[in-house]
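Novice: In structure tokens below, several structures.
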Structure 1
Amino acid sequence: MDDRPIGVFDSGFGGLTVARAMIDLIPAEDIVYVGDTGRYPYGPRSQDEVREYARQIAAGLVSEYGVKMVVVACNTAAAAALDLLRFELDVPVLGVIDPGLRAALRVTRNQRVGVIGTVGTIGSGAYQRAARSLRSPAELFCAACPGFVEFVERGETDSEQVHVLAERLLHPVTAAGVDTLLLGCTHYPFLARTISDVVGRDVVLVSSADETAFEVKAILEETGLGRRSPAKGAHRFVSSGDVDTFRQLGRRLLGPELDRVEARSWD
């Protein structure tokens, strides 16, 4: 048994969907969440830049916060740096790409799966590579959705403007006749209602957050890294940007567990 916390990081608020799922599924575990809001969004940045940010934050979670596992709750960072982090760190490192894709492949009936994500994630080809490694017969239809993250992080999740943007950006996947749509960015579940309105209620939306939490739990059980105490775990939230903004928006998105935010510069 291991009482060290689990580290979770994202470019901003999207990874809170993963943190929320972990809090609900493994409530005894301590969690340290880093939102790199001082440098978000990651999507438009180069792979090299994102990779260095991910290395910096992940190494800090291990060395400064003493985490026993790192969850890369950001599709863009996972696409750029997951394999490298697994090589460099001495703790388990989990991303959100494989758990989400496996769930989408289980759900699809017509073997036509849509994947939406940031420009960086879609451009990396990470989902296509993951599908090939899983030897799935399903065909993926991927579309980048620039602007979605910014709407979420401004708290505009149901405005007319985001609906118009969604109609334009989601047209390629709806035209492809997908029956399952993987939300390949941890911010996108906050836009689930708008996305569902656009693609149609018959299309199943899959979020990687719950699947990632299930995988975290399985790793804890398999490795014996679970926390000894059954008491409710502690949750720390760290931001590289404005802590008041992070607390206000993050609390609305995550819930009452986000009661205090620590400032931390990763530059």
Structure 2
Amino acid sequence: MSDIQFPAVSVAAEAPALTQAQRAIYTFTAPSKTFADIKRSTSWWLPFLLTVIVTYGFFAAITVKVTWNQVAENTIKLSPKQSEQLDKLTPEARASQMKIISISTEAIMAATPILALVITAVIAGVLLATINFGFGGKATFWESFAVTFYAGLPGIIKVILGTVVLFVGLDPENFNIKNFAGTNIGYYLPADTSKGLMSLATSLDVTTIWTLVLASIGISIVAGTKRSSGYIAVFGWWIVLVLIGIGSAVAFS
């Protein structure tokens, strides 16, 4: 018998690297594969690119089908206090204020790519601190950043639905830029619904919940924690934001 010992060979083969397109697809069909691959590479350019393309398509649809002046009028109509204040102005002063609101709303929409980067960075930072310090995770900022971008992909579906609705004939006077697609309960409530209830109902959005679930899975995978820790971290912050939104809506209604 030979005493020669051969090195042990690992039975489990390393998972093959995913392309950006595969990551995007697996986010919807097998999210664990996408988030596990982020441990290999934190690249996030594809979800960002898709966000830019879809958002500017929506921007063009609003410009053509609604106009930004109408967007401003619709926004004011949904805010009784602001509407009352504007009605006290002279016609010239009101027109000037409406022009400012119109331009600022359009500018914010046009700056969506920059805002997306900033907001994603903030969310990633908060989730990173929560999962690492609160649950003993070992995620890095860029892992959290990539997870946040990929987890946000369901939001693209909502924007596409909003674009389609505009082109199939939605009355421009009924367009609400703050809630433009029927993916939440608030979309179907009458306009005179109490602001607090409307805020809560709008928060119960299919694409938002989907994103939260994906973010929970993703952050737990890159941090190496229990899946339950990811859900607590993500949904805990979401509940806080929902409560703040309801409080603000009641206070300024």
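Each reported figure results from applying straightforward, stated rules to the coordinates on display, with no laboratory input. Since this is a predicted model, take the numbers as computed values, not measurements. Cβ atoms are built from the backbone, for glycine too; each structure is taken alone.
Novice: Kindly point out which one of 1, 2 the value 0.00 was derived from, the read-out being FRET efficiency 1/(1 + (r/R0)^6) of positions 41 and 73 (r between Cβ atoms, R0 = 25 Å, to 0.05). Each step should come with its number before you reach the end.
Specialist: On the way: 1: 0.95; 2: 0.00.
So the calculation was done on 2.
Novice: Also, I was wondering about something else. Consider the structures 1, 2: one of them gives 28, 21, 17 for semi-axes √(5λ) of the Cα gyration tensor in Å as calculated from the coordinates. Say which. Walk me through the numbers before you get to the answer.
Specialist: Working: 1: 28, 21, 17; 2: 44, 20, 15.
Source structure: 1.
Novice: Among the shown structures 1, 2, from which was the value -13500 of helix-only ellipticity at 222 nm (-39500 (n - 2.57) for each DSSP H run of 4 or more, over all residues; to 500) calculated?
Specialist: On the way: 1: -13500; 2: -22000.
The correct label is 1.
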